[in-house]
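Next up, some structures in structure tokens.
Laboratory data are not the source of any read-out in this text; all were calculated from the coordinates shown. Note that this is a predicted model, so its numbers are computed, not measured. Cβ atoms are built from the backbone, for glycine too; each structure is taken alone.
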Structure P
Amino acid sequence: MFRAADLPEVIPVFPLPGALLLPRARLPLHLFEPRYLAMLDDALKTPHRLIGMVQPDPRPQVEDGPEGPPLHRIGCAGRVTQFSETEDGRYMITLAGISRYRIREEVPGFAPYRRASVDWTGFEDDLREPVEDRNFDRDRFLDLLARYFSAKSLDTDWETLKEADNEMLINSLSMLLGFEPEEKQALLEAPSLSTRRETLVTLIEYALRGGEDYGVMQ
């Protein structure tokens with residue numbers, strides 16, 4: 001388990017719209033662009049092997065910076081726990097979510113990928129044991145989820161969902177359901193598990209009332 005003192009001040013950041021990583025969850029990624037292959041090679045040379053997932057900020061009032069399109073200020077760093085190389089030089093990797101962070105500023109340099117100076121303050125709970133959502137009505141939530149999957153003609157492994165602990169259930173659905181990038185960002189920035197669960201329920205109920213036709217990200 002990471003301690004706050006183990007976390008570096010500068011990390012590589014991987015801007016990817018719609019990709020959400022949360023603490024203690026896992027995100028599979030397929031890397032093929034040369035700059036991100038270089039990013040992975042460099043990350044594997046460090047003791048922490050961290051890569052910061054972050055979403056581009058699409059707001060029109062935010063101008064591009066010298067390093068590229070603007071980024072949201074809050075992302076989540078993951079440790080590379082699995083990787084394999086294909087015959088044509090691509091990588092399949094898995095990131096294990098460690099902690100959210102806040103970008104202070106981007107760090108210029110000669111690397112082909114983007115790097116940022118980050119602040120881990122305020123996200124100390126991400127490094128602790130799984131948190132509880134004491135007001136979570138699990139049966140009611142699963143009933144809502146069943147109606148959502150039925151309405152969208154989606155299949156899932158219900159036994160696995162029912163066996164997952166509360167945090168894993170909420171975080172996994174937040175990551176996998178195909179919400180819009182800004183809604184994913186709201187789920188990421190939720191200050192507590194209960195707030196994330198409330199946001200998730202709101203998004204699912206909105207979809208059931210005829211909002212966006214959310215599916216599951218493959």
Structure Q
Amino acid sequence: MEPYVDYFKVFAGLISIVNPIGAIPVFVSLTVDEKADSRKKIAKITAFTTFLVLLVSTFLGEPILSFFGISIASFRVGGGILILLMAISMMHARISHAKHSPEEAKEAVQKESVAVVPLAIPFLAGPGAISSVILYAHQLPGLHQKLILCVIIAVVGLSIWIALRLSEPISARLGATGINIIVRLMGLILASIAVEFMAKGLQDLFPTLKGP
């Protein structure tokens with residue numbers, strides 16, 4: 001397989017799990033009382049914070065796992081299960097509680113700024129996204145490859161900024177039905193990625209599953 005195909009798969013996986021389009025209704029509801037300039041600032045901070053969290057996970061995620069004695073194989077299975085649960089919620093056009101719980105939603109309404117919490121963390125850069133970045137970083141061990149992963153994360157961050165900056169016209173044009181269709185398609189892609197993660201992790205944990 002050509003390297004650029006692998007990088008495209010990484011981008012498709014990250015953009016699906018971060019899901020900027022799916023974040024639009026939440027962003028609009030949390031910033032409904034904000035002025036236009038304030039919404040633009042919140043969109044920029046949210047995108048940058050998400051980029052920063054995923055960037056740090058690229059370089060520090062695996063050392064943290066090693067510190068706690070967690071193998072990549074076990075993390076693949078655990079992360080795959082988490083991502084699969086999120087994908088199932090997306091295919092039902094629902095927000096997974098792994099991203100944003102009802103209690104966090106209620107608390108967010110009372111916050112002066114929602115850019116960092118809960119929009120960036122945990123809604124966009126949540127456990128699923130962080131798990132995916134750590135696993136992708138393990139698959140791309142070289143410095144050159146990790147730098148390309150950083151570029152992919154930057155593109156994802158840019159996509160978040162564009163989606164949130166244009167949240168009102170996008171939501172008006174697509175409507176609830178259009179957004180739900182996109183979210184369901186991303187959920188299907190995410191489910192496939194989750195199964196691949198779990199299958200690879202189980203094969204590493206139980207080598208006999210690979211067959212003769």
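Where is mean count of other Cβ atoms within 10 Å over residues 11-18 largest, in which of P, Q?
Biggest value here belongs to Q.
0.60 is what came out when FRET efficiency 1/(1 + (r/R0)^6) of positions 91 and 115 (r between Cβ atoms, R0 = 30 Å, to 0.05) was calculated for one structure; which of P, Q is it?
Details: P: 0.95; Q: 0.60.
Comparing all candidates, it corresponds to Q.
State the single structure among P, Q that was used to calculate helix-only ellipticity at 222 nm (-39500 (n - 2.57) for each DSSP H run of 4 or more, over all residues; to 500), giving -26500.
The structure behind it is Q.
Taking 17.8, 52 as the value of Rg and Dmax of the Cα atoms in Å derived from one of the structures shown (P, Q), identify that structure. Can you show the working numbers first?
On the way: P: 17.8, 52; Q: 17.4, 63.
Going label by label, the one that fits is P.
When you work out relative contact order in percent (Cα under 8 Å, 6 or more apart) for each of the structures P, Q, which one comes out largest?
Result for relative contact order in percent (Cα under 8 Å, 6 or more apart) over P, Q: largest is Q.
Assuming 2.4 is distance in nm of label points 7 Å out along Cα→Cβ at positions 51 and 139 as calculated from a single structure, say which of P, Q it is.
Q
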